[in-house]
Structure formats: C-alpha cells, structure tokens
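The next part holds the structures, each set out as structure tokens.
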Structure 1
Amino acid sequence: MKICRWCLPQDPTPRWGLVEDDCVWLWEPEATGSATDAFPLAEVHMLPPASHCRVFGIGRNYAEHIEELNPGWSSPEPLVFMKPDSALTGMGTPIILPRGVGRVDYEGELAVVMGRGGRHIRREDALDHVLGLTCANDISARDLQQSDGQWIRAKGYDTFCPLGPWIVKGLDPRDLGLRTWKNGQLVQDARTSHMVRPVDALIAFLSSFCTLQAGDVILTGTPAGVGALAHGDVVRVEIEGIGVLENSVQAEGGSHAS
C-alpha cells in the first residue's frame, strides 16, 4: 500500500490518499477508513507524507560516509539530531539555498514513519511500530554544521527535508537499494544493509530516552557520495520498492544570491 499526502494545483488543501496504478484515491482514514474519489496522479501535487511531526535524524550511520567526512570517528551509541517540521517539503518542490550559508549538501536517505509510538520499544518488536518507509533528502549546510557544533541550524532551514513521494507499507527496510543522482549523474549507490545500526536498533535506541509517537519520522543516515548543491541543480533519491523523490534547487533570491 502507498499512502500519500497531496493537494490539487487549484486547491492547496492537504488531503491524504492511496496511490494505485496512475491514480490517487481520496482517503479519509479518520472518517470511514476507505478510499472514495480518484484523481489522475499526473494532475495532483505531492506534499510531504508527514505533517506536524517530529523529525529525528541519525548521523554517521554508514561506514564509508564516516570515512568520507569524519575518518576515524566512532561512538558506542547512534548520533542523533532533529529537524523542525517546517523543514519538510514534498516531491517537486524546490530546495532553497539560503543566503550566506556556504556549502549546502544533498544526503539521500531512507526515512521511517512511525505508525505506533511507545517508550522502551524492544528491538525485536520495533518494526511492528512502523507505518511505512519513504525517501528523504537530509539537506545540510555543511559550513554551519562545522561551526555551530549543534546541528539544528545547519539541518533545519525551510525546505531542508524533502520527503516522499509516498509512504510504502509492508516493505522490509533491512536490505534496500538506495541511489542518489545529481543532474543525471549517479553520486550515491548503497544498500540499507550497509547501515552501522539498522532500523530496528535505531527505533529501540530512540525510544529508550524519548516516547516515540505515531507520525514521527526517522532519517536513518546517508551513505558515501554526498556533495554540494548549486542553483539549477536537480537531485533525485531513489529507494528500491518505494520510488523516486526529485527536487530542483534554487538560490534564495535568484541565481546571484550568495
């Protein structure tokens, strides 16, 4: 099952839907739990399939990415940061490069959306708490990440968390192909089985100090191959069994902004 959040170009009201073939079926789970009217997929605008939620990020969760940017780094526990939900943006919406922030990187990632919350979730039960999986791009202002120490500003600008195009239920997260393209060139190519800490371990760890809630999003880390974005770029994140998340890149105020 593919669950999406969408709107019509002439009506920005957010709606939930179920994607089947080339259609989006209007879905109102709190009302009847059933899908009603259908709309052609090509005629709707995809919104991020999460809203008013907490976004947990996991840093340095692929060994080759650690060697790429932080060689020799290790930790007995996952490295956790958070993004505000105002950073969320959807399929096809431009990523905005803020003025004066220096280098801004793409980071293709698998995202987990929680369907059921809890505290002290056991690792063996963790995947039962997952609603589904989606694609993410953890946009990062690299200079600010290094200068601030804390990562909230570097990771938290508006549009710095593209998510989508939809949530896929019932997909096993343990060994999925993850690829990222920039301007048609393959720049990241890995499998989720390469994670230092897999999804079930991350859920167990997060719930050890924080009560997870339905709708929470967990970004599970990026593989090697991250790189800088510039005005006019197009970045695509593709995950096996989910689909493609594509966004263009725009400088704030136009191509001459800095």
Structure 2
Amino acid sequence: MKILVAIKQVPSRDSQLRVNAAGRWIEESDLSFEINEPDAYALEEALQLKEKHGGEVVALCAGPARASQTIREALAKGADRAIHIEEENLGAFDTLGVARLLARAAAAETPDLILTGLQSDDLGYGQTGVVLAELAGLPHATIIMQVEKMEDRIRVKRELEDGWFQHIEIPLPAVLTIQSGINKLRYATLMGIKKAKTKQMRRHTAAELGVEPAPTVVLDKVYLPPRSKQTVLLEGNARQQAAALIEKLKFEVRVL
C-alpha cells in the first residue's frame, strides 16, 4: 500500500507575527517554522497504516528551500522517501495552484491513498485536499477520525456537527483530509534522524511540473483587527437587564 502524505511548513505557533511592508502577508524573515499540525496527524495516520498493512509512505511538500527541514522531520519519523516541489514564491499560487502542483507530482506516484491535513495553520482554507482529489479524479472524504483498511477499499469515520459521526466506505485509490487528534503523534528517534539523512528526497520545480501561478483568488491585504471600546446601557429591571446581558454575551461577544 503506497500512501502519499501532503505536508506543509508553517510559522511556529508561538511566533510573534508582524505584517510585512507590502501589507499582503506576515514578515517571515525573523520567524521559526514547523510542520503544519493537521499534516503531522495525517503523517502519523499514514505511518500507522503502513505498520499494520505494509507498503510505503511518501512525504510530499511544496515550499521554499527551507521546507526541506520539515521534510527531513517527516523522514525521521518514518516516511520512506520524499518529494519536494521547491518554489520560493509559493504565495503566488492560490489553493487551486498549490493543488495542481501536488496533483502533478502525485500522478507519477500512482498512490493507493493520499492523505492531507484538514487545513493549514497559517491560511486555514481547508480546501487543498478536496481540490487535489477533484483534479486527480479520486473519491475523497473530509474530517477523518479513523481509517480502516479493507481489501480494495477503506472504511472511514467522519466527524460531523454536534458530536455526530458518519461511517462510510470508499474505493481505493482515494484522498482523505485528516482531523487533528486522530491519534497520538510520535517523536523522531535518534536512529530515525540519522536514517533521514540517507533517505531519498526528489526535487521538482513548478516549471518542471508545468504549473504556472495564475491565481483565481488574490490575498489583497492583511491587517490586525481594529480595537474599539463601546459602552452599552441595559435598560429595564434587574431580570430584564440580566436577560439582555446574557443575550449579548452569547450572540455578540460569543463567550457563552
């Protein structure tokens, strides 16, 4: 069973973010980076499926040269090899463009299963895996909490709203977007880190894959949410004031 796992390098969660001079993204020069958390869970699920059923796990990442550090982390945790689509200006590609890059690279691998994280920690669109499935012409399912391998298909558990779940069967090959918390993440061992240095990492460029940036969606401006203060006087008796306060806390402030 060959499993392809799409991973992304994103700014560390404890980074101090500043809008760059152009006002269209954050300043990246002084940031540290890490693997996107939902993608880490997708990688872990792939490794566990490999341990149960055998096969190969291939990490696939689109990003600048610095993303090789994140790819090495995936190799150290147990991925067998990796594909790096090296693109310094990945921000010029929208979700459709990134999905095209991943689909072109995945096509040559003919995997049985493609896993992605549910969404990225930086942009949070939650669309790349779904668009990738559409471009590849593969069945897909989202918000996956459990994967069970069968003969020529998989049975998955999807998280729905209000604590409900859905169990469905999907023929292989397929694409799944994995929910965070599906399993417990492993750490890279010292032996795994040493082995990662010798594992294959094949590199492509967007030009080699025949994909040019032609965004249909453009991020025009990034800015901090404005802060404002407002005084609201609640009228009526104590019972009416309490009811009005609860209403505002629940539906306007959204803390209840």
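Rule-based calculations on the coordinates, nothing more; no lab input. These figures come from a predicted structure and were not determined experimentally. Cβ atoms are built from the backbone, for glycine too; each structure is taken alone.
Just a few scattered comments:
- With helix-only ellipticity at 222 nm (-39500 (n - 2.57) for each DSSP H run of 4 or more, over all residues; to 500) derived as -3000, matching label from 1, 2: 1
- Comparison of 1, 2 by mean count of other Cβ atoms within 10 Å over residues 129-136 - largest value held by: 1
- Comparison of 1, 2 by mean count of other Cβ atoms within 10 Å over residues 17-24 - largest value held by: 1
- Which entry (1, 2) yields the derived value -0.22, -0.57, -0.93, -1.38 for log10 I(q)/I(0) by the Debye sum over Cα atoms at q = 0.07, 0.11, 0.14, 0.17 Å⁻¹: 1
- Calculating Cα Rg over 2.2 N^0.38 Å, for residues 9-112 alone for structures 1, 2 picks out 1 as the one with the greatest value.
- Identity of the structure behind 140 (criterion: volume of the Cα convex hull per residue in Å³, for residues 97-184 alone, calculated), options 1, 2: 1
- Read-out distance in nm of label points 7 Å out along Cα→Cβ at positions 1 and 177, computed value 2.8, structure in 1, 2: 1
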